[in-house]
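Take a look at the structures listed below.
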Structure I
Amino acid sequence: MTALTTAPRRAGSSTSGIRRGEAAAGWLFTAPVLIILGVFLLVPVLMALWVSFSDWSGRGSPFSSSVSFVGLDNYAAVTTGGGLAERDFGTALRNNAWYVLLVVPLQTALSLFLAVLVNRAVLRGRGFFRTAFYFPSVTSSVAITVLWLFLFSTSGAINEVLSWLGVNGPNWFSDPSGIVHNALAAVGITSGPAALTGGTFLGVTWWDWLAGPSVAMSAFILMAVFTTSGTFMLLFIAGLQNIGGDVQEAAMMDGANGWQRFWRVTLPQLRPVLFTVLTLGLIGTWQVFDQIYTGTQGGPGKTTLTPAYLSYSSAFLSQEWGQGAAIAFVLFVIIVVLTILQRWVLRERPVSRRRARQYEVRAPRGDAR
């Protein structure tokens with residue numbers, strides 16, 4: 001009887017010992033990576049967070065006794081200060097918001113279209129087209145920016161092609177006017193109502209918020225769509241190849257046409273991939289920096305200024321290290337909030353009762369007993 005009662009205890013203790021050993025081994029193997037991430041990622045982030053709450057001048061250690069804690073002064077300077085710092089931050093947010101609003105939908109739609117196109121079995125040379133569409137994504141962004149500056153110059157290839165169509169192309173990277181304002185001016189509207197021109201947000205009038213991206217920023221928008229669609233195309237291709245052919249055949253047997261099969265069958269099954277593409281696109285577009293640094297450095301008229309570049313220029317050029325760090329963390333909060341909002345919008349929703357009743361199999365009245 002004693003042997004019977006002690007045997008399970010020994011087995012349980014040996015099992016727990018094995019699990020403790022596995023856990024210890026797991027921590028041992030992951031420790032180098034955790035240490036590297038902690039030293040080169042977590043510690044710098046915490047240091048930058050402290051800088052955003054201090055008056056560090058950029059000289060010496062930010063933890064020295066000469067550095068004082070200033071609370072939310074740096075954050076207030078760029079959000080409610082009422083000076084140039086607030087106006088620049090508002091302008092940067094306005095520019096980046098239009099950039100995000102146009103780039104994310106365009107690159108998502110184009111990458112999905114390319115994925116559906118090259119995933120068709122009847123297309124010959126699919127490997128060539130996949131490589132060709134993906135090639136701009138692996139090219140240096142600096143090289144692409146230099147090429148774009150050449151193509152969109154006053155006498156560049158883009159304006160030359162437009163001249164063949166009878167269109168006088170703009171001086172792309174020197175034109176600060178907003179495309180929405182230009183469209184309104186074409187129909188005779190050159191100034192906004194007092195409600196829009198009188199009110200301001202972050203030092204920028206509502207009328208200027210609605211100006212749209214500048215002509216210069218529009219060229220960067222086209223470049224972003226051109227360079228990123230290939231990467232997201234590969235993600236959509238992977239999602240399309242995981243969709244079983246039997247589902248498409250069942251939809252065809254039910255009489256669904258090509259558009260109905262795509263909208264009702266294919267796209268709902270691509271929801272996880274779509275969420276990934278939108279999330280990566282949202283994060284990437286809010287962090288645009290290297291194209292602006294290489295191309296226009298915020299000009300003309302600060303219409304290509306972005307929060308990421310403003311954070312750099314405030315810290316490294318203007319020596320306002322606290323404000324530069326504050327801008328970076330405000331940008332971080334914006335990205336997190338928008339990502340959570342996007343996750344909520346794309347969440348899986350339960351089937352409504354009205355729609356569920358459409359799929360219920362009801363017995364004919366003649367069979368009711």
Structure II
Amino acid sequence: MDNVAVVVVGAGQAGLSSAYHLRRSGFEPGVDFVVLDHAPAPGGAWQFRWPTLTYGRVHGMHALPGMELTGADPERPSSKVIGEYFAAYERAFDLRVRRPVDVREVRDAGWGGRLLVRTSEGDWAAQAVINATGTWDRPFWPRIPGQEVFRGRQLHTAQYPGPRADAFVGKRVVVVGGGTSAVQHLMEIAEVATETLWVTRRPPLFRTGSFGEEEGRAAVALVEERVREGLPPRSVVSVTGLPMTEQVRRARESGVLERHPMFARLTEDGVEWADGSRAPADTVLWATGFRPVIDHLAPLRLREAGGGIRLEGTRVTRDPRVHLVGYGPSASTIGANRAGRSAVRDVRALLAAAQRQESAGSASAG
């Protein structure tokens with residue numbers, strides 16, 4: 001078992017931001033803290049994005065602290081651009097990310113106020129854990145009657161291969177979901193499919209005009225309120241609405257983004273609404289989002305009665321040794337940067353308090 005002050009779980013935007021601020025605070029990578037990442041390469045969830053999501057189409061990518069992303073070709077896949085950027089960042093600050101490492105559970109070590117982090121590559125004992133595992137590995141599939149009898153293809157955004165896959169070319173495609181990914185998928189697939197249908201649970205809200213810092217703070221505040229109440233977080237985009245770009249405007253005018261209410265069930269060859277009306281489908285693409293990857297924290301019993309984890313800033317109310325970054329209000333690139341800085345500030349205070357307590361105990365024993 002290795003002993004470190006801090007274990008950072010995840011090396012996406014939030015994890016790398018946390019590692020950067022730990023290093024700036026005097027913590028030595030590999031000695032005072034370790035970053036564990038289960039992905040095969042640098043890039044966080046970006047490395048798994050579909051090839052048609054080029055860097056120029058990425059919405060709101062914010063640079064990591066201390067190193068700008070400059071000169072990127074907007075026509076290159078975002079998975080390549082951001083993967084290379086993250087790799088260069090890790091080298092520039094010598095963050096020594098260990099991968100691939102699967103974190104299986106985090107529990108109380110039972111001694112010295114430590115946490116025990118059990119992984120596929122051995123165990124670590126730490127005074128604090130900064131959890132930055134994001135959501136990509138937990139796609140949300142709604143349970144709908146008839147899913148098991150539908151004879152077509154069902155895919156999730158996490159598996160989206162791009163619009164020119166066999167599942168879409170010349171096919172009748174239903175896209176389910178009201179977020180940015182659903183809109184992007186629809187606009188691409190409509191160019192190759194025989195027919196597309198857009199289905200959402202709630203009418204989508206399109207945002208016109210500017211979206212500045214004040215609007216951003218207001219949106220984040222709505223997500224923070226749920227987290228403070230111990231409820232499962234909503235995504236920031238769910239309260240900001242969909243940006244009305246020129247491309248989106250044209251897609252609405254052409255009928256591609258004509259929204260239909262959620263169907264009641266899947267049939268063998270399509271979808272059916274509660275009133276009995278039907279639409280044929282060869283493929284259903286579930287652009288229904290993701291949920292936080294936090295099951296490995298279950299032994300700590302951090303969840304509230306409402307199903308979420310209550311935070312004060314990034315610090316878990318039930319266990320101040322644990323910080324969640326890239327969770328809820330910090331699940332955006334700029335939010336992740338700020339969360340990393342905030343988590344490290346609180347972790348430093350926690351460790352300093354532990355050191356004072358230890359010193360006081362030693363003096364008393366002497």
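FYI, it's all coordinate maths here, none of it is from the lab. Please read these numbers as outputs of a predicted model, since none were measured by experiment. Cβ atoms are built from the backbone, for glycine too; each structure is taken alone.
Observations on the structure shown:
- If helix-only ellipticity at 222 nm (-39500 (n - 2.57) for each DSSP H run of 4 or more, over all residues; to 500) is computed and equals -20500, the structure in I, II: I
- Test item: FRET efficiency 1/(1 + (r/R0)^6) of positions 197 and 317 (r between Cβ atoms, R0 = 30 Å, to 0.05) calculated as 0.45, pick one of I, II: I
- Taking Kirkwood radius over Cα pairs in Å as the criterion, the top-ranked structure out of I, II is I, with the highest value.
- When FRET efficiency 1/(1 + (r/R0)^6) of positions 173 and 277 (r between Cβ atoms, R0 = 25 Å, to 0.05) is computed for each of I, II, the largest belongs to: II
- Label whose coordinates, when distance in nm of label points 7 Å out along Cα→Cβ at positions 37 and 109 is calculated, return 3.7 (choices I, II): I
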